[in-house]
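Please go over the structures that come below.
Readers should treat all values here as calculations from the given coordinates under stated rules, not as data from a laboratory. Quantities reported herein were computed from a predicted structural model and do not represent experimental measurements. Cβ atoms are built from the backbone, for glycine too; each structure is taken alone.
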Structure I
Amino acid sequence: MSFTRASGILLHPTSLPSRFGIGALGQSAYNFVDFLVETGQKIWQVMPLGLTGFSDSPYASFSAFAGNHLLISLEKLEEYGLLKGADIDNGPSFPDDKVIYNDVIKFKNAVLKKSFENFVELYNHPYIKEQRDEFLFFCQRNAWWLDDYALFMALKETYDNHIWSTWDIDIVKREPNAIKECTKKLEEKMDFHKYIQYKFFKQWLDLKQYANKNGVRIIGDIPIFVAYDSADVWANQHLFYLDENRKSTVVAGVPPDYFSETGQLWGNPLYRWDVMKEENYEWWIKRFAIILNVVDIVRIDHFRGFEAYWEVPATEKTAVKGQWVKGPGKDLFYTIEKDLGKLPIIAEDLGFLTPEVHELRDTFEFPGMTILQFAFSSDATNPYLPHNFSRNCVVYTGTHDNDTTIGWFKTCPKTEKKYSLKYLGTNGKNIHWDFIKMGMSSVADTAIFPLQDVLGLGTEARMNTPSTESGNWSWRFTADMITPEIKEKLKDLAITYGRYIPETKEEEKDTADSEND
């Protein structure tokens, strides 16, 4: 897949400024798109947009298809006549710099339920006829996943949020009569979950349309695996390796390596690829169809797992005693492309790779990823050094799983620090801009920078530390952090290195003047 030369910013919507403790799809999201346009950035990369489950991670969602309703803008619901000022003005005081998930969930769920009650009360009123018709169409079009998801979430509430395998056995096994009875009994709760999904997708797609109209493309994210405690597994048990009690028999992870002598035990249930193949990979085709309606480009997390994945018995406490098992490989992507056409995919190809993984990626011309923080641990042959790049790749200073560039620079081994300063020809005073410039000037078609690096923040702004269960996914910025100086610097680099072409002579003059200052 050919990507035009461009640069952009990595930022999850939860990190946006907002009154209510978590980023939302309201004015601050539109302001962020405006910031991208103003600085010549053509890409906004987000992480998964699903409702977070275990440890607040967007990579552990209750559904591979549903959106995170906590991102719904309450102000926009007020504009639509579904909330009153008093419903949102008397909320608690939230910190501006981080998400306190328990407090946010308690407050926003209560307000969203109030909005739903107002929607039901006004359901036959001409004032909301357009919203009512949109809602009915949304429910009908998405029934194939939405019905199961809404019932799953309603049952989660009924069973005090316990894992689905602990529910009554006839519901665990999805006995038809039990499902029919639950659906009837929990209809109102299900309608609430359908309503907030409708509102999430309405607000997100409006935002995406605004971004696209202004020349900004959205890169989304598909985690290769899904969470065990999800509507996906409960509703599609035959697609996963489960025992007679519906517990996982084998789970996902990665083997021991330089970073961990016991590997990483992720615990996700593993797919029965043989069954998926028999069904012509229908579940995956639908998954890609949904995500490609929501974003413009998809980054596949742990891409190498499609070629071979690390299988660990579910009884193990670490990932040491696992084995490599072949995945679906080219067959999956050929099948998806036959149905959906050429796929705009970025392959997360970090870590231990084999020639077979490279071949899978290159057969479909998927660009891979390079991380500049990984570039200085060896010598000039290091594949993450810019002089070793190919054009068909995406370069990052770091990702959501890395420390910020300033944080990395302060803690990296002395040999790496010395090599990076020598390579860059710098004293390291503005190491974050040195790294951004290195990415901008590289031959990589696409360059992406976490907003934390653009803002020059340290470890306190790190988004996630892998293999830790708390303190992640909570960082937020405030609007005043994006200064005119930062905007000017970012735009200058985009123009200088051909990632943004000024539309007017005035822009070119402003850039030249700033470079001479």
Structure II
Amino acid sequence: MSRLLFFVCLSAFPILCFAAEPPNIVIILADDMGWGDPQCYNAESKCPTPNIDRLAAGGMRFTDAHTPSSVCTPTRYTLLTGRYCWRTRLKSSVLDGFSPPLIEPDRTTIADFLKNKGYATACIGKWHLGMQWTRRDGTPENADRGAERGFRPGDDIDFSEPITGGPLTAGFDSFYGISASLDMPPYCWINNDRADPAPDTSVETAKDTIFLNQTGGKAHSEFSIFDVLPVLKKRATDWITGHVEEKPEEPFFLYLPLNSPHLPVAPSKKFEGITDFGSYCDFVVETDDFVGGVLEALESTGKLENTLVLFTSDNGGLWHQWDPQEADDLAGYRPTSRAKYNEEFGHRSNAHLRGTKADIWEGGHRVPFLVQWPGRIEAGTVSDEPVELTDVFATVAGIFGGKLEDGTAPDSFSLLPVLEGKSLDKPARPYLVHHSLTGVFAIRKDGWKLIEQRGSGGFSQPKFPTRPPKDGPAGQFYLIDEDVSETLNLWDEEPERVAEMSALLEKVSVEGR
């Protein structure tokens, strides 16, 4: 079938054509990579990113893409389920490495959906969506403890027992990776449903530098945080080549949630000092190298042409210091402790955006979002369509045509028309919803952004709660299309718009979906 005929067939009869040759799907989810880290987004970035830039050159680069949350666990839940995480038990913060499963047993994930379409499904990387561990007394570990309450060390866990409720029960055929972030235990590899090898020691809390913060707890004596990204790269590339050799006709979905460049900033020896701009940029470069390895594996197996590759991040960057310039509402504003990194090396992870990871401001949730799909997405295109990672599920489902069952991916909107370069009569999604570490909401519509309160709601000061002046605005309201750095609060100047968007936010946030 010629490429032209194949394209026409895809557009007109997606179910029939994809039944013959469905595309492979690879999602690479960086951890805490800011909008300003890849050079294809920020020409002033100090971090060389040739492989991420290659994706931009070969596909579509979205400039106005957002995570549904400005921290990782909620974004991962929403990405895989197409449902906002604040509809679950997790209303704020994140899970730790021993939290019970967040994805409900009857909740359909992207992996479930594609598995039912005949796909092989694999997850390699950082899960951070909860797993069911067993305590030494035989009872299930069942308490959530997030960042605000401290990460538990795992001293009471029986590591000889199988783990349930993780990736294998969320639609994945196989899993290899880590339970959660590398600043929280357990520090060990998990192979499918087992700690492999199981922890045999404990490590101390490490807060010697801003780069290597870790909570002490259970670990395996040979596990090294500096080896995690290289191991994940080898596992991912070996999985691709092995699957193609064994089952060349079987399509695959490969979900690759990385540990980088999240704290602890731990580039492997090969990449240590590879830039002149500190460990963080070294780690970004190693993250880019991971992307390159995946692309090379797809190319060498002949699968690159029929693979949709998505690269994005789970929230904004942490290594950033915003210059307040002329912002009018920063009484009490204080720089973060990581400002010294920016001052020394001149790298701003979120470029010109206000705020950092965890914040309700743009720096907390506006992220890189690149999609390459040869023959279907025109190379080198740029879209300013406002989109969310929430929309990945409906987009994948749209490839196969038809309608999702009621209750599946209820907050997801398909981006397929955008990827195909079609003119839209209306936005791909009617509104965007953002959520901060502490549970502060924002909503975006028609170029305007409403934040329900003052402050960042995250890491930046002032955060939550902040009391407005007696005669000052109760919240924040920005014309984001013209003021992306959120410097001019128009809450008092736009009472009708504020009322309209407040009502919309109330409606969306209370809907039980």
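Out of I, II, which structure matches -7000 when helix-only ellipticity at 222 nm (-39500 (n - 2.57) for each DSSP H run of 4 or more, over all residues; to 500) is calculated? The read-out comes from structure II.
Computed over structures I, II, percent of Cα pairs over 43 Å apart reaches its largest value in I.
Which structure, out of I, II, was relative contact order in percent (Cα under 8 Å, 6 or more apart) calculated from, if the result is 22? Structure II accounts for this read-out.
Could you figure out which one of I, II the value 1.4 for distance in nm of label points 7 Å out along Cα→Cβ at positions 44 and 212 was computed from? The value was obtained from structure I.
Identify which of structures I, II gives the largest calculated value of FRET efficiency 1/(1 + (r/R0)^6) of positions 164 and 412 (r between Cβ atoms, R0 = 25 Å, to 0.05).
Numbers: I: 0.05; II: 0.40.
Comparing I, II by FRET efficiency 1/(1 + (r/R0)^6) of positions 164 and 412 (r between Cβ atoms, R0 = 25 Å, to 0.05), the maximum is at II.
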